[in-house]
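Rule-based calculations on the coordinates, nothing more; no lab input. Treat the numbers as computed from the prediction; the structure is a model and nothing was measured. Cβ atoms are built from the backbone, for glycine too; each structure is taken alone.
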Structure P
Amino acid sequence: MNALKTAIIGCGPRAYGHADAARRGQALTLVCACDIDTARADKAAAAWGVRTVHDAAEVFADREVEAVIIVTNVGTHIPLAKAALAAGKQVIVEKPLGDDIAAARDLVALAARSPQTVYVSYQLRFMPQMAAIHAAARDIAPVQVLFGRSRGMMKPQFLNPTPFCGIMDVCAHDFDMVSWFMGAAPVAVSAVLRRNTFTRDTGAADALSAVIDYGDGRSATIVSTIGAPEIGTKCDIAGAKGNISWGRDGKLSGMRFAEFQSEGVKTPLDLTCESGVNPDAALQKAFLAEVRSGVRSDAARPQDGLNSLLLTLACLKSAEEGRRVRLKEVQ
């Protein structure tokens, strides 16, 4: 299967993760680095061994380029994705999907009509542990998810009060993850948010607790902070037909039982994980297979990106107003 000839648009730090994954996985062949900051584009092009472009329009007009990875400022994600689709390019767009709900809805509709493939870069779906949890969750009818992630301090560029920085940058992944496990779209959220806990006077959101309502009695609880890396990540799922636990020691376990028989016979779930998987490279491999062969993967789509964006903004609104917020209130 021939690798996709790909341009990276936006050459900041995150772009290097995509480029390294392309080198490792060989699903994508990088052909150019594009950034309006000429020095940044030139530096990336030299590091990746590709040519430099300073205008995305030139990328879209280039017939050699089959796919683009959009890693620019969040406000430009959607306009660039739309332009890429109009030019017939396959698209991977970095999260968050965008910063405008109406524009995001437009992109969802456009992607649904387009023959091209559009992924949102929630690469954690391709972590072996997350993929194993998702596969097993299908069999246990999830009712409650508890997802806790405590990480260390973020880089200075993320320590500001804007909606997509601080802990909200991390939680964009978590929002997508729990809804993926649930197999449902969220309808409302209740959140408590704290700022300036671990940094002085940055205004950055650094601790979040949120209960996500799926509208049918099922829920997911997220507890996340940027000041306690020793705690790490933990996920527990209680289902009508079983349960799954991912401990902070990295061990996965789970049991399956018959409906209404939680005290009866239980059998272990198969939670086997691959080792040595680079999530970005795995996402790119799935992208190639879908573009070339039509094999649909578990990658996040624009609708998933919209759901995560809605949750981000609804959490902020809930915390500010001290009440449960329905996602349809967020415009």
Structure Q
Amino acid sequence: MYKYLREEIKCFKPYQVNDVEHSYKLDANEGIPWLEDLNLYPNDRCDDVREKLSKLLNKTSEELLIGNGSSELIDYVMKAYLEFDEVVVSISPSFAMYKIYTIINKGKYEDYPLENMEYLNVEGFIQFIKDKKAKLIFLSNPNNPTGSIIPKEDIRKIVSSVDGMVILDEAYIEFTDYPLEDWTREFKNLIVLRTFSKAIALAGIRLGYMIAHKEVIDYINRVRAPYNVNSLTQKMAIKALENLDTIYANIKSIKSERARVREQLDKMGYRTFPSWTNFIFFYGGEGLAKALLKKGVLIRDFGGDLEGYYRVTIGTPKENNGFLQSIQEVKNENS
């Protein structure tokens, strides 16, 4: 929304890329072609990717913005909206990059703890946002690293109740049973972020996308670097969107494996948390990650208040079996 923009951005004119028909392109000091068309800068606004996504999401291209991963889009939101020492709020624990980008962009970060690392007291959270006078509210939903989810009706209540921009980070939404819908046409203070790194399983191409009211997309484009997504990434994204059956089959497999791995961890006596993602968050006590790494299995460990908690990605059945066998061995060795 315009009212939340940084003062400098309200009248800011972004860098303009020439996008006109031509016979000879000699405006951008590009090199002589020798390897396909990679001598040319990529399509600046990822027009083909946005067109494909718009049909899938029932949106217009003007409601979409493509980034070099969702992390770049988080940074763009802060560049567009966050003034010095203004407050960014999220839940705790959550995605570490929200705090990191807040610090980089000279804001002040505040977090609100989940109850039992799973449930959000929505009324308390809304009051916390108001008390802190937060301008930006980031919600990872489903949440990383806990795997928990905030119900849609609670998200809607937050968006409609606060005086600030709500950024809904849905990196793992495809692993839930929720439809891919949003309310960005209804609420100009809502931005939705999604990624090709998780369910689409193309973390190597670094591509994320933003859904927002077309007015908001225009504001974010003012701070976006030109040509921010390379040509090869754009081509791979198009290829992925032409193979949705494979992606849907992979998601189904991960959901099945997620249930199996969690059941086995529960049987071993570990405390696991319900997951709506492609990972499981669990408590295993200190030293588990190091013990597993000695057996060639790498999982995510945490420090501070999350000491002894771990996050394990749901991989292929073979990878999951290797993890389960190794963690059982560690448990047997320590018993």
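Out of P, Q, choose the structure whose coordinates give log10 I(q)/I(0) by the Debye sum over Cα atoms at q = 0.09, 0.21 Å⁻¹, for residues 66-209 alone equal to -0.24, -1.49 when calculated.
Q
Given a value of 159 for volume of the Cα convex hull per residue in Å³, calculated from one of P, Q, which structure does it belong to? Kindly include the intermediate steps, with their values, before the conclusion.
Working: P: 142; Q: 159.
Answer by label: Q.
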Taking mean count of other Cβ atoms within 10 Å over residues 42-49 as the criterion, which structure among P, Q has the greatest value? Q
